Each structure stands twice: as C-alpha cells, then as structure tokens.
Structure 1
Amino acid sequence: MRLATFVWQKNEHLGLVLPHPHMGEDWVFAPALVQERLELYASRGTSPYQMTKPRFFPGTAPDDMVELLALGDMGMSGLRRMHDFLLRFIEQSDAYILQAAGAPLSQVQLRAPVPRPRLFFGLVQNSPTVWRHVPERYHLNLFPQGHQRPQGAVLGAGDPIILPQADVLVGGWNPELGVIIGRGGRDIPVGAAMAHVAGLTVVSDVTFDYFRR
C-alpha cells in the first residue's frame with residue numbers, strides 16, 4: 001500500500017496511490033473524498049450499496065497523515081480495506097463515480113509524506129561508510145548520534161532547497177531511508193521494532209555547515 005500527501009485543487013490531502021486499471025497510470029485518491037463520494041452514490045435509489053453502505057472508518061475518513069497515524073492499527077486496517085475496495089470498484093464499476101475523489105499522480109503536487117511531523121529526528125554517523133571516509137578518526141560511535149530537526153526543514157518532491165549566502169558552501173547531501181513511526185513505545189525490543197513502523201520513504205538529506213561556523 002502506497003500512501004502520499006498531495007495538493008490538488010489548492011487543498012492538501014492524505015492520498016492512496018494505486019494503478020488505475022483503465023487509464024494505465026498511477027492515480028492518487030483522497031480517502032476523505034472517496035468516502036464522501038461513496039456515501040453520495042449509496043444514497044441513490046438505484047445504487048447496489050443503498051442497503052450496505054461501504055464503511056471503512058467509524059467516523060469520517062482521515063485527511064492527513066498525522067490524523068491517520070493517530071488512529072493506530074484501526075486506521076491502517078480501514079485504509080487497507082478502502083485500498084482493496086477501490087481496486088475492485090474502479091475496475092468493475094463506473095469509474096466516473098470517483099472522478100472527483102482523485103487525480104492522476106502526474107497532475108498533483110506531492111508534499112512530504114508527513115509535511116509537519118510532530119518529531120523529526122535524524123541519526124548521524126551510524127554507517128560504516130562514515131568511518132571509511134575519514135580514516136584519521138580516533139574513535140568510533142558505539143551508539144548512533146541523533147538530533148532533532150525543525151518542521152521547516154521538511155520539503156516535498158520538487159520543492160526548492162534554499163541555501164544560505166556564503167563565499168564557500170561546505171556541506172553535502174545523502175539519500176537516506178526515512179522511517180515513519182506509527183505506534184509509540186519505549187524500550188522496544190529489536191524483534192518488535194518493525195511493529196511500530198508505519199511506513200518507509202526516501203529522504204534527500206541536504207546539510208550545509210554554514211551555521212556551525
């Protein structure tokens with residue numbers, strides 16, 4: 001299941017990304033808009049869902065990633081059911097019914113999966129390659145170092161990276177694995193760690209040392 005945060009028609013939404021069986025390309029659907037459209041369709045006298053309305057969440061569907069994560073396993077389970085329903089519905093029913101609930105992925109603006117994370121935590125010097133690049137180091141980290149980054153450091157796909165003015169910019173960039181934590185916890189055993197992971201993403205980590213000098 002692929003999730004995204006996207007801007008469409010000037011509004012930001014949580015999104016489900018799936019292959020459109022008729023269009024031959026990926027589409028992104030907003031769960032809140034999907035539920036709204038399905039409820040409207042089920043209210044019609046000729047709808048096969050008039051007596052058994054498709055429901056995936058006890059209340060309204062979440063419309064942002066933090067709201068979804070706050071629902072825990074119940075939210076992910078509901079979203080999975082909606083995902084599987086959408087695949088069948090779009091293929092077998094009138095896809096026009098959900099036309100206003102999604103758009104081609106190529107026609108929306110993608111944001112970071114969690115545009116405003118409650119905590120944005122980075123690990124540094126936790127890879128053996130760091131040690132190999134600096135052979136003159138006199139020590140190794142037994143535990144990775146970490147630091148918190150501000151929400152303003154989070155950018156979406158295609159957003160510009162604004163660099164500070166300086167005669168010489170010293171820094172670098174690295175492709176990193178981003179881990180989105182869903183279920184909270186403390187002193188979690190290694191074997192149970194993945195049960196607390198809601199998803200993974202790719203992060204382009206751009207750092208310049210201007211502010212440290």
Structure 2
Amino acid sequence: MHNYTSQKKNIEKAEDITTTAINMGIADDSLHMLAVKIQSSQKKPYEAINTLRQLIKRNNNNIPAYIYLINLLIQTNQLKEAEATVKEIIASHPDHFGLKCLMERINFKNGKKDGAIKLIQTILGSNPLNGNVYNDLGNLCIEIEEYTAAIELLEKYLKTSPVDITAITNIATCYIKLGKLEPAIIGFRAALTIDPTCNYALHNLSILNKRLETRLGLN
C-alpha cells in the first residue's frame with residue numbers, strides 16, 4: 001500500500017510538471033508524450049486527447065502521436081473525428097500499416113467488416129512480421145471480437161516489448177471476453193507490477209476477484 005501511495009504521488013507530481021511545461025510552451029515532443037501516457041494511465045482520455053492535439057499542432061508529422069490520438073478517439077467513440085484524423089495523416093503515409101489497421105477498426109465499427117478480415121488474412125500470409133505489426137493486428141482482432149487470435153498476436157508482440165502495459169491489459173481483457181477469469185487476473189496483476197497505479201488494471205482486478213470469489217462460493 002505504501003508503494004502504491006508513493007508511486008501515485010510521484011505520478012501526480014510528474015503530471016503537474018509536464019502540464020506546467022506544456023502550458024508554458026517549453027515542452028518538447030517527448031514531454032508531451034509523457035504527459036499523454038500519464039493522463040491515459042489515470043483514466044483521463046480527454047485530457048490526453050487535448051495534449052496530443054497540442055503536440056500535433058507543433059509537429060504535424062509525428063506518427064506515434066497521431067496513432068495514439070486515433071486510438072483514444074476510437075476508445076471514446078469519436079468515430080467521425082477518428083476517421084478524419086486517419087485520412088489526414090495517411091494521405092502522406094499511404095503504406096503505414098498501423099494507420100491501415102486503425103482505418104479498418106473504424107470501418108468495422110461503422111459496419112464495414114470485410115476489409116478488416118481481408119487485411120488480417122493478407123498480412124498473416126506474409127512474413128516475416130515485426131513486433132509492431134503483431135500489436136496492430138492484435139488490436140484489430142480485438143475490434144472484430146476475435147479474442148483468441150488477438151491474444152496469440154499480442155503475446156508475440158510482448159516478446160519484443162515485454163513491459164508494454166497496454167498490450168498486457170488488452171490480453172487480460174480478451175481473457176475476460178472469453179470468460180477465463182484466472183488468466184485475466186494474472187494479466188492485470190502483471191500490469192500492476194509495471195505500474196501499480198494503473199487504474200484500469202486496479203478496477204478490473206477488483207471486479208474479477210469478486211467474481212472469482214462468487215464462482216468459488218467464498219462469499
């Protein structure tokens with residue numbers, strides 16, 4: 001508990017420092033992205049979206065910032081803006097695989113499902129694939145509710161990026177969707193070893209522990 005409280009205070013302090021630097025106009029790209037990651041981990045997606053917009057305004061060729069922004073827009077169900085943002089950046093990067101995956105995620109949410117499935121089949125038929133491609137495909141599989149495939153792809157991605165907390169929590173979420181509580185709990189616990197203040201992991205772990213207790217008749 002002491003470690004959690006200490007870590008939370010450190011994160012709050014880091015958030016204050018990065019926000020102040022951004023507001024003063026002295027933050028570089030890396031400091032903007034640090035602020036975004038802190039805001040996202042603290043379940044502040046709209047603050048993170050605003051920070052990313054500021055970053056893109058000062059550097060409109062920052063692909064990671066665009067990808068992060070589009071993901072958050074999808075998560076907050078701002079699909080029209082997400083689609084417009086993808087089209088804005090993909091026009092100058094037409095072969096960027098991550099952007100293609102994001103476009104198909106949006107299309108899938110809008111009822112256009114064939115493109116996502118075709119893209120997955122095409123890419124999986126080619127080799128070799130790098131870690132980021134596994135991550136992008138895994139996220140796309142989550143969108144089309146292919147959770148078993150998503151787990152397999154994201155686990156391959158984690159071999160190259162073992163402390164990516166988003167991928168770890170995404171795998172745990174897939175296990176929830178499949179009704180497998182125990183591996184989901186293990187996943188969220190793993191996420192908390194990386195970031196003890198991750199609200200998403202804390203919230204889901206609390207719910208899962210209660211569900212598991214109910215299943216086992218312990219309450």
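Observations on the model:
- When distance in nm of label points 7 Å out along Cα→Cβ at positions 32 and 152 is computed for each of 1, 2, the largest belongs to: 2
- Structure with the greatest value (metric FRET efficiency 1/(1 + (r/R0)^6) of positions 16 and 104 (r between Cβ atoms, R0 = 41 Å, to 0.05), set 1, 2): 1
- Origin of the derived value 1.1 (distance in nm of label points 7 Å out along Cα→Cβ at positions 136 and 160; candidates 1, 2): 2
- Value 1, 5, 12, 15, 15, 13, 11, 9, 7, 5, 3, 2, 1, 0, 0, 0, calculated as P(r) over Cα pairs in 5 Å bins from 0, in percent, assigned to which of 1, 2: 1
- Among candidates 1, 2, the computation of helix-only ellipticity at 222 nm (-39500 (n - 2.57) for each DSSP H run of 4 or more, over all residues; to 500) that gave -24500 used structure 2.
- Taking relative contact order in percent (Cα under 8 Å, 6 or more apart) as the criterion, the largest value within structures 1, 2 is that of 1.
- Parent structure of the calculated result 2.6, given that distance in nm of label points 7 Å out along Cα→Cβ at positions 72 and 192 is the read-out and 1, 2 the choices: 2
- Looking across 1, 2, the calculation of distance in nm of label points 7 Å out along Cα→Cβ at positions 64 and 88 that yields 3.3 traces back to 1.
Laboratory data are not the source of any read-out in this text; all were calculated from the coordinates shown. Everything quoted here is computed from the prediction, not taken from an experiment. Cβ atoms are built from the backbone, for glycine too; each structure is taken alone.
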